[in-house]
Structure P
């Protein structure tokens, strides 16, 4: 009990490795035990993460459940973990989605032992990113998380799985090289990789008169270079246009459970990286001009405006791309680019408030930042649900072509009702979780990037169009010729069991957003102050 109370985050993070070992020692012919045993074991980290959420002191705020020990003294790197109001919701989301994605992986027949073992490894590495408070530790978990997802796509994906998995890991590893160099620069300049030390103990050494030298370089120069390196790595992970091209291929070829984790969790590593590293370590760079004299829409083009501009393009172009798809899964994949654009818009708005002498009101920055964090959570729920429903119909029809569906509500009424509900959650219908987060982002960004926020509203209109297109193509109209003589079976008990918690979470956060925002607001306010 004492171990659990003092090392709760480490227990939550490394318990999936125990699950992985149990899967690996289970006889291969015990398929049912491997699958249902994995699902049952994954509920343990979920229960502990809920306990961590309940025990988080909202009044105190800041980093809690801290653990620290000597790890790599030669370079002053420590094993230090903790969570605040920004990372704790993502820890709970990861533990929440993992058993649900496993339920939608029950149809895996080829090497289920390896498949579920990789799932546990993926969970541990993602949780490690969210709790790490040391730059080296953060990078280690961040990079290792690519490995299980690569194999999930390359071994259990669709026909073009090799191409998609290679593209996925090549893009993300290339961007991570710049991040690794930036981490080394920070470590050499400050003699530490401890995030809490870099943020507070040195009084934010990257701003004001207490500048940190790096081999005699002008701090303004190397800070901007490190800022760009981090931003590219995290923008590609979100992903922000035009760094998004790996995502549709990876989603299309990944197995259903893999797509749920990729959209629901892995994309959030990019947004989280901005909150955890870019914003606190480089608060003054958001207001710096990208190029002297360069402007957009009559305003100087600083890094905050550039990020907001790319966010707007992600929202609009992601929606248009989704509208043009005839592949159901690619439509949902492009919708992730559209929705994650709001995360980037919230980051751009909140980040500008951190700059010295910023005129951005704290209330606007808090609303935008909290909306962006909540958007990561709500998109994790809705995107996981949509990819699960794509997998349900594909498993029966063996096609994702929207033009070959039609009229499925008449033979799959439960599926039709669930698809309508989850589509409305993705659409941002008031009363469901997506509405709250997108409203907060646009409300907070309104006074910071007014014109770009107004233009982003067009993306919401196109979102409605592609969502209604998918519903009409799948559920309405005459029943597809192929299904008249061979009706498709409706959702089974396991699929309903897997989708019901997502429906409940979308509804609960839609009508009671304070359940999450009471924690998220504390984290964002702490960052801004």
Structure Q
């Protein structure tokens, strides 16, 4: 069924108000019915005052380099009522060391939803070649509701943040109660702010930030969830998107329940790749000399762990833990094989490497989101901030994709566990979104010709290759760079001359490749991806382990 295209609700009126000196918005951003709500003279005047803010830049932290500066600006809680409540937006920058070569600003987002991005200029400065970094002021920000940007909280206990809940008939009523409790706590704790912590509003914040900085356009590097944020920005403000790099892409048509389910769908071919890889090396690893035998070895161990958890370094691992952990591990066959061998040794009572086995068992643990960047602002933000902002976006961007009937989740979980035995029930079972309020705005339909470069590994556990291909198809002005054999979540920069070279040329010159590009993965890049591997965070942040230890 063809989806009807929805014009952005407030894009034109907001854009026109933020930067009166800029060219008129293009026809692709024509206002929908309801845009008049923010295009009155009074609303326009309010937004112009927002755009005229003068950030008070100062050193971000006593231990940070002097050139790494932070500030706070105000943005409307609800862009449809810009004269109403305001919230803070924490921003950061590192200005180019050579102003004479400056092209503009390069904004970045590390992923999430819920990932703190204030530290991104430090990471980008370390990773970008001088030829690129000299062209830009590097800009970071914590998205609304995250980190230092008026952080939200649901008041959740640590066990309530665990959303990796496999389907079991006997525990499903408790899972329904958990989902309802999380939704109710979020409503009670966050109040009227909750409905406005959305990707569309974060994109509007980006455009207001562009205006505050005095820029006509934004260039942008977004990872994982940041690709969806970038795509939404390009849809709402097509005339403002300059050089956009979208790394490890989310399919906008599957935001967000479908993206969670794609984890299960994407894991099955990766699992088959793993069984074939391990079977070809049966003499070394002893898991079976055919893919079918390796498959049987795996599921026999899962069954054993269901009966009696396997203790690794004092921590018990159930069969569900193994299934959950292997979902991410199998995207790197060697990584998964080495971990599984050690886990099997532990089950057999033999000496085993707890470190390697933990690649599976720790990833299959609580499932609560980790804080990108190592939780640098833990003292300033609620402990459940990432989880709270995560659910706000995942549930609030498009409430229509989430059924309100708990029984439908039971049916889906049972069916998908049969179709995708490794992870199907984890992905399809009930989530707090089943009890969320109705979205304040329609979902964003991405369908534009804004130029961008979509960058994707072939074997990505968070955003599988078909997801990147789908975004590429929806961004008709884009080119796609695919890394054949590439493992891990997050591509650029990786030290691969082919991939890094293509991205650097685009950021440096603004010229997209003449056609889609295919690069071949390098062993070093795949090894780094395994080192940086993150536990399950939807869709995840591929860059936190690259973040500087200090500001």
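Quick notes on this structure:
- When FRET efficiency 1/(1 + (r/R0)^6) of positions 80 and 160 (r between Cβ atoms, R0 = 30 Å, to 0.05) is computed for each of P, Q, the largest belongs to: Q
- Read-out mean count of other Cβ atoms within 10 Å over residues 256-263, computed value 21.8, structure in P, Q: Q
- Origin of the derived value 18 (relative contact order in percent (Cα under 8 Å, 6 or more apart); candidates P, Q): Q
- Which of P, Q yields 1.00 [FRET efficiency 1/(1 + (r/R0)^6) of positions 400 and 440 (r between Cβ atoms, R0 = 30 Å, to 0.05), calculated]: Q
- For Cα extents along the principal axes in Å, for residues 344-487 alone computed as 58, 44, 40, the structure of P, Q it came from: Q
- Origin of the derived value -22000 (helix-only ellipticity at 222 nm (-39500 (n - 2.57) for each DSSP H run of 4 or more, over all residues; to 500); candidates P, Q): P
Computed from the coordinates by the stated procedures, all read-outs in this text should not be read as laboratory data. Owing to the predicted nature of the structure, the values given are computational and were not obtained by experimental measurement. Cβ atoms are built from the backbone, for glycine too; each structure is taken alone.
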